[in-house]
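Before anything else, here is the set of structures, which you'll find just below.
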Structure P
Amino acid sequence: MTRVTFESFGLRPELMQGIQDLYYKQPTPIQAEAIPLILEGKDVIGQAQTGTGKTAAFVLPILDQLQLEKRDIQALILTPTRELSIQIAAEIEKLGKHLGVQTLSLHGGTDIERQISKLSRTVHIVVGTPGRVLDHLKRGTLHFGRISWLVLDEADKMLEMGFLEDVEQIIVSTPQDRQVLLFSATMPDQVKQLAHRFMKQPPHLKIDNRQRTVESIRQVCYVINQTDKMDALLDLIESTKPYLAIIFANTQQRVQVLTAHLQQQGYDAQALYGDLSQKKRETLMRDFRNVKFQFLVATDIAARGLDVEGVTHVFNYDIPSDVESYIHRVGRTGRAGQEGTAISFVSPRQKSLIQRFEKATRAEIEEKVLTPGHHLTEGRRQRAEEREAFFAQQRAEQQRQQAEKEKKQVEPLVDALKKNQKVKPGYKKKLSKEVEQWKKQYEKKKKWEQAKAERKAARKKGSGQKKR
């Protein structure tokens, strides 16, 4: 069988340069099957998970056929989330940087007036979420009368999030002769009905994604108690030495606690969860891609559509309860043909979940026994001894400082008595007066405390008599 290469597609030279810049070696299975069909002008259904190169599968043929001299919007790519919209727009800019392609991401959380201003200039490709795209259509700031390509990416997720009506309204605003490309991880009935209504006899490309997503990923699990998880994570970080790592937890609160603990231990860690503003999320992801910090601690919001090259390890601090979430999480490493490691912490009661994940991915999840490092077992005793030594040193230092303070207070008189030297005129008289004042204050305080105790005793006695 002839091996498929990017050169075999006959793509324009500027596009081939963009492919080389990103170090793409050879097409992934979904790219090898979809790109020739899209170049022929056919509608296509691509069923593939994230992490299989599906974005480039539709972006490359669109970029190859763009008419860059035209100012019209020629392609619309709909996505379910802001993060994915931004990510696809960034991918288009990287692949098409030698073409001078103009791309705009339309999503919520961004000033709409600024988007309107950009739409008044040349834009070849629009990537956006259904809600914001429909908003622009209703305002009349966006027109799709001349688009050639309509892409529905992660269609199952889009409809699952309740965007069916919005998507249908957008589709009917596009020309009848546009090419429709639909990509989805699963094919529920709603997606099938959408494809049947708006696509012309599309070939259905189904990639065995689950196995391919994890075939270059070593999967490991450790059976461990909840109370030992944090120490186990620190030991594994020290022993595996990740280049970039994503640590998944199931709740926002757990993410925040984990991030704070890692930062206290001196690690460059940042938290990603749903309540963060869009601007903060974008800044975090940009910094993570640029390796400005090493550990991204996240809820499942980061699992779908998060594509960062160089992630060597994924840690499931909490394992998810469903197979799809596990596959999405694990797929954040081992990207672009690189090797990766996925490590999961499992309680004794959760071992049955691991068997489900193995069956779904058709890959072994190796159960390992954690070798105690600095943070577990012997390490705990050592740290306890270190803490005790530290506190003992602190106590000794406090005692020394107190002794010095007391010594300074009585030093002048002691020195004078020892040496039988004369002191300044009136010093002894002044000192006697101060001692007398201290005595009076002491006696006064003593009497006050005694009277207070007597009043308290009297009240207690009176209360007792009332009860009788």
Structure Q
Amino acid sequence: MKILLLEDSPDDAEMLVDELRRAGFAPTCRRVEARAEFRSALADVAGPPDVILADYSLPQFNALEALEVLRAAGLEIPVIVVSGALSEEACVDALRHGAVDYLLKDRLSRLGSAVEHALSQRRLLAERRRAELTFRAAFDHAPVGMAVTDLAGRVLQVNQELSRMTGLGPADLLPAMICDDDRPLVEERLKRLVAGEADRVSTQLRLTRADGSMLWGQYSASLIGGEASSVVHQIADVTDRRRAEEALQRQAEKLARTNSELQELDRLKSEFVATVSHELRTPLTSIRGYTEILADSDATALGPTERKIVAIIDRNGRRLLDLIEDLLTFSRIESGTLTLSVGPVYVRQLLDAAGEAIRPALETAGLQLLLDVDEHIPVLQGDAEQLERVVLNLLDNAVKFSDPAGTITVTGRERDGEVVVWVRDTGVGIPDHEQGMIFNRFFRTADAQQRAIKGSGLGLAISKAIVEAHGGWIALESIEGSGTTVGFGLPTP
């Protein structure tokens, strides 16, 4: 620790040094008694002193003059005034000029604590200066607008970014730049901040630029300074982000309206399909009834040509009626009105019946059907008619997409608390990129379209809905060129 002694008495100087050593310090001391010597000591190349002990009154130079020299030089070195006799008025005068403490020479027991206090104050002052410099640098070069006000709202400092952002000078800033509609909210929150009822203010608000245009700012404010003597305000320009958010919101609202309109159109379409399908089913049922009468050899005397024509009418009528049934069923599924007639389902009988129903198509296509069903497969609870429809859909697809001399295998097993049915064919298979869409309504594979295979694209979608209505699952496995397997599982009672 370097001590500068402003003292004309070597004995008194030695006494001060001894007292510092008794207090635990190891001082390096230099004694001066004139202004020139004092200035020289301050300019020492080894650095200025840490503490100055100055006699209040010397013949050539005194403590008050030393304090003026320090102030003029901009040096913040703590000065402790030491004197043989010091009036109360002199003590006050010394403190007013910048001394940190005063002592009487006949009462030096407090010298150690006074020096320790002076050094502590110097450290705090240095830290404060560094903090101020750091704040100043951050303040001046901050990428956001910043301002410092006193607690009454008077502007003390404004950084360049805030002036650039708004085009306003310090006199016009805060709160004048805040939009009238947002100002009451900000003022109310700042009052709570100053009153200690909040740690920070944060909100988005609108600001008025010098040219009258508006910008959106992300605003925050907090207390700074000794005992919270100031408020620092920060404003980031978020106009572009706000506009983007508003554009996204408008787009979302537009999409919501469009989606609602599409849902309504979809509902109207479903109602229309259901109505038209229902209206078509009645006359088609009548047509098929009359064609059956005509085809009955016992009731008519048709020739071979006429019978062939009746058979074509009947076959196409049946196809059209099947399509109408699919449309009606899907309309019920979409509207949530599909009802199941739940009862006992004998899986083996159901698969046998489906196999018999599809046999004419198998014979025409030159395909073989193999049934592999457990004898003791459990009886399920469900809608047997709808489940038979599922199996017939799967078998119908297997027939359509299998080449002549191929084989279709139907397997029925009980497995882990459910009955699983698989329908495997040796047909053309389905490309990987189409398999994820195979259960979508109206979806038809590229191969089906190229080969003009008849179908509505509803069979698998309806099958999926029926199986899931029974609490089951349906899945597909396929390798292009090596066949397809479609299976479903239903929970056992």
Matching task: 0.00 is the computed value of FRET efficiency 1/(1 + (r/R0)^6) of positions 11 and 243 (r between Cβ atoms, R0 = 30 Å, to 0.05). Pick the structure from P, Q.
Q
Distance in nm of label points 7 Å out along Cα→Cβ at positions 59 and 115 was computed and gave 2.8; which structure, P, Q, did it come from?
Q
Could you tell me which structure in P, Q was used to calculate FRET efficiency 1/(1 + (r/R0)^6) of positions 331 and 363 (r between Cβ atoms, R0 = 41 Å, to 0.05) as 1.00?
P
From P, Q, which structure was volume of the Cα convex hull per residue in Å³ = 344 calculated on?
Q
Relative contact order in percent (Cα under 8 Å, 6 or more apart) - highest-scoring structure of P, Q
P
Out of P, Q, which one gives 0.70 for FRET efficiency 1/(1 + (r/R0)^6) of positions 187 and 283 (r between Cβ atoms, R0 = 41 Å, to 0.05) as computed from the coordinates?
P
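Computed from the coordinates by the stated procedures, all read-outs in this text should not be read as laboratory data. Predicted, not measured: the structure shown is a model, and the values here were computed from it. Cβ atoms are built from the backbone, for glycine too; each structure is taken alone.
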